[in-house]
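What follows is a set of structures for review.
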Structure 1
Amino acid sequence: MHSADFIRTIGRPVTHVLLVVVGIACVTPLYADPPDAVIELWEQHWTLHADGSTVYHEKQHVRLNSDRAYGEFADPRITYNVDTDELELIVARVKMADGTYREPREYSHVPLVSDSSAGWPAFANIQQHLIVMAGIEPGCVTELEYKITSKPGAKPYLAADVRLDHRYPVRKHTLTVNTPPTVAVGWHARRAKGGDMPGTLEAFTVENLPGMPSDPQALPWQAYCTRLAFSTADSPEAWLAERLAQIDTAAVESDLVKKLADEWTKDETDASDKLRALQKKLSATFNFVDFDVAWQPADVRPASDVLNSSYGLPAEAAALLLALARSVGIAAQPAILVNDDVWTDKAPQDAFVAAYVVVTGGPDGLEIWDPHHGRIYRDTRWAGHTLMSNVGGKMQRTALPAWTNPDESRCELRGKITIAEDGKYSGKLTLRTSGLFVSPQMRRSTDEQRNRGKALLQRVLPEAKIDKFTVTSLSADRFEAELDVKLDKALEKLSDAYRLSLAQDGPFTDDVPVPLTYSRRETPARLTGAFDEQIELTIQWPEGWNADAIPSGVAAVQGDWGVVEQRVETTGHGLTLTRHTCVTQRDLPAKSLLALREPLNELRSDHGRTLLLRP
């Protein structure tokens, strides 16, 4: 259906339409067989009428070449709100390889409750229309077209964040966004490999988009896929003020809110400790519900209602925590956390929110509290996000920067162990960590500090125990300790030789996991951050013992991504193992990840970490 035909079907003139025509050459596949599926035609059209009603119109034709791709296309589900939306199914059929069509039977149309909102009465109106397509076989083409018309006021503004490509090739993807002349549309379009797409506010079409696979540990799709985001929500400041005002209004105190807040904080006097107690209790007892924001209600339920029901959406959980905090005298305000890869000022919308939070002042400055996950720091979970708050009627941004500098995040473990005649060992090690390797939670107790030291130690010597533990430096971004370690049982014996095996994965993998099991990759990998790890371990054994095998060295492998190497030097009845792993980039291109993968897997192998000693 052409844009003009579509506009005639809704009976109104064109006002604002978003148009860009971009040709993107298909990448030649590495395989001879056709892809599992090809999206031959994909149209998405949004319309905002002057009375506030909206229409979403989608049309998609998909050629299925393999049963591996049947799922979402053979049994499509259309989600909508039965209270505010009207679904019109225009076309649902399958074109067979011989050109004939198969229509689904009447019983192939199945009404369902959305999986993500099922079981929660407040969201029972979110339902799905399941269509079981008939005649599915390799070579067929599924054709689906429908409209969803929403009542005036059902949506506060018109917005979407659209991935234009797909894991399967897309031959043609067309979008239009129609609004009254008085309503402006903010938008942002971005190519898969970076760079804005030029265009004018008329129509938007992309052609010949290659398939974009879903590799493990990938970046958010907004950072590497072809994307278009649009919104009629005016400026970021106006959008933020309105959203925070909804949460603030919903944070209504009640007798039950006050009663529970007093009970949960009765043993605390400090404001931070009170907020921590409230959040921990809420996290343990509350049911956190989340689903696509396109179908979430526009309003936030009052905190008292949310507390009575004991479940709620992220914004509702934040309103409840805010009400609890205020009822015990904590001066708290609502705020929003957004992922830096996802957010764009040009098209502000609720879909960009990573977390609704509560903020308050503390002895160390601003404190950020997430109802579900607790206090937010610039740690491994939240680095790369920005806090957006409203201070004195003005939007304020507080960055939690991503870890991009390896000098900022170091993990060092150095020392010496001595193996005794009975096969046990003991020794002294020094642990130094900084940046992303430091958990702010460690500042709360000696148990947390000792557990952290144990976790990193056992990423080198997996069976070692800590005999004595002394913290020598502790701050928000630094943790250092001296460890007296021991093995209180004899080393495992292989025949008549003792075997000491270093841990398969180094200390850094506790905080910076790397996808090592995949040899083929096409998209960048997102690591927690850049880092530098150094291990220097001297192992001594009794005179007269012979080393049947020692850990193998790994010659330095390096590139613009960093370096990995392991050196092993023997000295009579001992050796010193020195390992250096430095990754200088947070986002690794596919080739760089594969270059890093090879030496890391060599270090993980038995010959890279095994010492055999024969008395």
Structure 2
Amino acid sequence: MNNTSTTQKLAKLLRYYSLVSTTEAGSGHPTSCLSAADLMAVLMYEGYFRYDIDHKDNIWNDRLIFSKGHAAPLFYALWAVGGVYPKDDLMKLRQFGSEVEGHPTMKFPYTEMPTGSLGQGLSVGLGMALHAKLFTHTDSRTYVLIGDSEMAEGSNWEAMQLASHYHSDNLIAILDANRLGQRGETMYGHDLKSYEDKATAFGWWPIIIDGHDLDQIRGAYKLAHTVKDKPVMIICKTYKGYGVASLQDKEGKHGTVVKREDLPAVLFELGEVDTSLVGKISKPSKIESVKKFINEYEPPTYKLGEQVATREAYGAALAAVAQSNPSIIALDAETSNSTFADGVKKVAPDQFLEMYIAEQNMISAATGLALRDMVPFTSSFAAFLTRGYDQIRMAGVAGSNLKIVGSHAGVSIGEDGGSQMALEDIAMMRSIWGSAVFYPSDAQSTTQLVEYMAHTKGLMYMRTTRAKTPVIYGPDEVFTLGGSKVHGDPDGTKDAVLIAAGITLHEALKAQKALLSQGKRVAVIDLYSVKPVDEKTINAACDGSKKIIVIEDHYAEGGMANAVQSVLRNRKSEFISLAVRRLPCSGKPVELLEYEEIDAAAIIRAVETG
């Protein structure tokens, strides 16, 4: 443990680097760093936080997430002052190509999760805390620094209720209540009792302290380490810009750096600093990596012509691979009896997490698990996953090994009506950096793609269908990233190439059968990999075709037609997009497919017209 004098000097040094690095950068949020410097100095350099620098993947390491990612200069300074990152590199803040970006990213070697989109750090931290508590059974703790402004985000409260439900006593939130947000006072200002009441109501153990009193900070961490069965929130009264009188508790200073000509005077206010000081970061008691092993397993098999919904096939396939690999975890938003993720719960209950109807928290918590070397499969109705778009976006920024499965996609779900119909999900997931998008049409392709997702790193999305569809592929067929399947003769001059996936593939095959009986030459492409698409096969099949017709149970914007158009080299063929263009309503699936003109009859008309 450092003594108070040493810790005060280290906190002052953290403030110094937060000021000089942002002035050098010409942008940043120094005042947001200054308010939390005392909290972080005690945590990092007095032994409460334990981290083995030489073994970053040690499952006994504690984890630190800055949910208030705009305080990145303080985060970087913590590790530099801790002697594990070059102090000189702090002056590269926000420079092109630098590891120390404007908000923490995975480029910086000690970042647990990219932050900056507020309200997500606590959910990610929950995932990491659950990893330690439920899956590796270590005494690792996860600390999350939260800003008071972001406490208005609903995702925080989703995380708080679930952390309480799972008795996550290894999750410690540090609320930096510095009163001032971007444009003025926060919702509660320094009314810490309101935060305390809410934390208590959500089943947390709240601790109110003066966030600049080192003894109170120590006492809070000591108490937090003794609390059992409840997560802890340390609610800290702090002042934005603390330590510099001209900046402290002043409005209009958020995101404002000290001008270069004013820096000497500000540093004079801060007082003398010793840049040679190094804070000691304590190590955990053990070193251990995640144990990985894969047992042999038998995937489900299906007979040709058998009627099976792809959502059912997903559940069966995931249950099979989960039994083979304890790192595979199923998370579901209280829809597991419809997504069929409950198959995992039945055969491997310790590998299933009920996340309830809180999709934003589910996605971020799964991201936290993925960043701790688990393979999380998250599932819900595809329409409801759209509310977690920002969380999915940040999972992509993190490069996480997250798997997402959306069921009940498109108008083909039938009578439940428009609010339940995912018609934007392909566009959403195609837009995520580094993502893959799969849309299988039968049980066999679904099974193989689940296996691929489980054994291949990357953020991947699978769209599944409510209705039962016939099995059209045998067990010897292979389905991989960027692949497709061609039905019919792809070579030579053709009247049309029909490109579809999922439910509309079966409509395209019906149309193909009818058109072939009329003497038309028609090929069908099963575009089961929507991102990336099979550019080579598409162009080869479409070469010499009079018409290229894409049929999808999805809105036209951003869907499969856009994906196909992005790779087509042959612009001589007439290109037709059959997609959902009317506001859908309740009805039988066959009625809705006809209403939206994406059924077999509409496809035949498109081929025959003109």
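Please treat every number below as a calculation from the coordinates, not as lab data. These numbers come from a predicted model, not from an experiment. Cβ atoms are built from the backbone, for glycine too; each structure is taken alone.
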One of 1, 2 was used to calculate distance in nm of label points 7 Å out along Cα→Cβ at positions 90 and 378, giving 3.4; which?
-> 2
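Given a value of 1, 6, 9, 10, 10, 11, 10, 9, 9, 8, 6, 5, 3, 1, 1, 0 for P(r) over Cα pairs in 5 Å bins from 0, in percent, for residues 162-353 alone, point me to the structure among 1, 2 it was derived from. Walk me through the intermediate numbers first.
Details: 1: 1, 7, 13, 15, 14, 12, 11, 9, 8, 6, 3, 1, 0; 2: 1, 6, 9, 10, 10, 11, 10, 9, 9, 8, 6, 5, 3, 1, 1, 0.
Structure 2 accounts for this read-out.
Kindly point out which one of 1, 2 the value 29.1, 94 was derived from, the read-out being Rg and Dmax of the Cα atoms in Å. Display every interim value, and only then the final one.
On the way: 1: 29.1, 94; 2: 27.3, 90.
Derived from 1, not from the others.
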Which of the displayed structures (1, 2) returns the greatest value of mean count of other Cβ atoms within 10 Å over residues 146-153 on calculation?
-> 2
Of the structures 1, 2, the one that 3.0 was derived from, the read-out being distance in nm of label points 7 Å out along Cα→Cβ at positions 306 and 370 = 2
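When mean count of other Cβ atoms within 10 Å over residues 362-369 is calculated, the result is 15.2; to which of the structures 1, 2 does this value belong?
Working: 1: 15.2; 2: 30.9.
It must be structure 1, since only it matches.
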Matching -0.93 (log10 I(q)/I(0) by the Debye sum over Cα atoms at q = 0.13 Å⁻¹, for residues 98-225 alone, computed) against labels 1, 2 points to structure 1
Please state which of the structures 1, 2 yields -10000 when helix-only ellipticity at 222 nm (-39500 (n - 2.57) for each DSSP H run of 4 or more, over all residues; to 500) is computed from it.
-> 2
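Could you tell me which structure in 1, 2 was used to calculate FRET efficiency 1/(1 + (r/R0)^6) of positions 314 and 490 (r between Cβ atoms, R0 = 35 Å, to 0.05) as 0.75?
Details: 1: 0.10; 2: 0.75.
Attributed to the structure labelled 2.
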